[in-house]
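Below, each structure is written out as structure tokens.
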Structure I
Amino acid sequence: MFNSNDVCSRIRNLYPDSGECGKDLRITYDKDEHAWVVEASGWKRTLKTYVDEADVDACLSRGQCVGLSFQVGQLRANAGGGTQFD
């Protein structure tokens with residue numbers, strides 16, 4: 001299993017404007033939901049989303065980042081950081 005730093009680093013690679021890990025971008029794992037919680041405050045609004053652990057695993061272990069990128073892209077768009085396709 002990956003840790004929050006691994007997940008945060010990949011998100012920063014996908015969205016460099018997301019801010020600093022641990023400050024603007026906080027990643028935790030929710031055991032009950034079997035999902036990673038991404039809380040972003042580096043854009044205009046602070047929001048959070050849940051990313052299924054299978055999507056994170058696919059991205060970090062196999063480079064298939066569609067699920068993770070889509071979830072964080074929507075979060076970014078809703079938080080005022082641009083569109084999910086920028």
Structure II
Amino acid sequence: MRNFWIYTLARLGIIVAVGLILEPFLGLNLVMAMAAIIIGAILSYIFLGGMRAKVAEDIETRVAKRATPPKRKNVDEEAEDRIVDDEN
């Protein structure tokens with residue numbers, strides 16, 4: 001989870017830095033914000049690829065840990081299921 005927050009803060013830092021660079025040219029408005037987000041996304045895609053891969057690996061590992069094998073039914077549950085299925 002630590003890698004996720006570092007990556008998120010790095011992306012946010014890039015967007016803020018781009019916004020500060022664009023602010024004298026475009027002013028503080030919606031156009032500048034959208035341009036900063038788009039340019040920041042492109043720059044983070046280019047420069048933060050390694051961090052993104054680590055985060056993706058961490059997420060994949062966490063999801064794999066959560067996945068539980070299917071619960072096996074015992075004899076009583078199977079018999080009950082057959083009875084209920086036969087009634088319908």
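No value in this document is a laboratory result; all are computed from the given coordinates. Values in this document were obtained by computation on a predicted structure and should not be read as measured data. Cβ atoms are built from the backbone, for glycine too; each structure is taken alone.
Assuming 5.4 is distance in nm of label points 7 Å out along Cα→Cβ at positions 16 and 72 as calculated from a single structure, say which of I, II it is.
II
Out of I, II, which one gives 22 for relative contact order in percent (Cα under 8 Å, 6 or more apart) as computed from the coordinates?
I
Could you figure out which one of I, II the value 0.92 for Rg/Rh (Cα atoms, Kirkwood Rh) was computed from?
I
Please compute FRET efficiency 1/(1 + (r/R0)^6) of positions 32 and 64 (r between Cβ atoms, R0 = 30 Å, to 0.05) for structures I, II and give me the label with the greatest value.
I
Can you tell which of I, II yields -28500 when helix-only ellipticity at 222 nm (-39500 (n - 2.57) for each DSSP H run of 4 or more, over all residues; to 500) is derived from it?
Working through the options, I get structure II.
Still on this structure, please answer the following. Can you spot which of I, II the value 18.5 was calculated from, given it is mean count of other Cβ atoms within 10 Å over residues 8-15?
I
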